[in-house]
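Next come the structures, one after another.
The numbers here are math on the coordinates, done by the rules we state, and not lab data. Everything numeric here is computed off the predicted structure, so don't read it as measured data. Cβ atoms are built from the backbone, for glycine too; each structure is taken alone.
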Structure I
Amino acid sequence: MKIDNPDSYFKLEKGTDVNLAVHAISKAFHDSYDVGVFVSAYRDYIPVYDTLKAIGKLAVVVGIEGQNIKNIKPRIDDFIMLKKATLDKCIRSK
């Protein structure tokens, strides 16, 4: 396997995004939280934010400073932008 050669491997989808979305919505329906904080500016979560707002929950997105979240902003209640240097402190050393 060579990471720079996609012909040398195949990518197995784990469904993580769908699992996170289902978990967020099911927990909201069971009134397990009031505010959902998503450390992702992934636009595919917009339907999740819409669903949460429809059932009276708040959605907050955490992104990285400089990231374009203009499509997300109208759908969420608030956002927090982290400096990349702050986020880099969370990366494990090799």
Structure II
Amino acid sequence: MDIPEHIAPFWSEFLTKTTRAEGTPLYDVLHFADREAVANALAALVLRREKVATASLLWEHDAEGRRTPQRGDLSVVTRWDGLPLCVIETTEVQVQAF
């Protein structure tokens, strides 16, 4: 993914602090939920390490032309307003019928 301009300094600092290569791919930049209060509350849970899993719909990935997440993918979690807060790593992916 192309790294959004407002995320680039945060991503660069993350790569430096974790001694990852400069070309390490970024899978996604995201906020949770579809409302500001919920998105910010969920991000706070991630920061406190209380939220350690998430879910998405397979058809959304297909409709947006994105591949599904894979183990090892790195994503930047933001507040609703786009402020980057942390990087999460996908450790497991399960596709299940709903």
Which structure, out of I, II, was relative contact order in percent (Cα under 8 Å, 6 or more apart) calculated from, if the result is 28?
-> II
Comparing FRET efficiency 1/(1 + (r/R0)^6) of positions 3 and 59 (r between Cβ atoms, R0 = 25 Å, to 0.05) across structures I, II, which is largest?
-> II
Suppose you compute mean count of other Cβ atoms within 10 Å over residues 51-58 for every structure in I, II: which one lands on 14.9?
-> I
A value of 14, 36, 31, 16, 3 was computed for P(r) over Cα pairs in 10 Å bins from 0, in percent; which of I, II is the source structure?
-> I
Of the structures I, II, the one that 12.6 was derived from, the read-out being mean count of other Cβ atoms within 10 Å over residues 43-50 | II
Of structures I, II, which gives 3.2 when mean projected area of the Cα convex hull in nm², for residues 19-66 alone is computed from the coordinates?
-> I
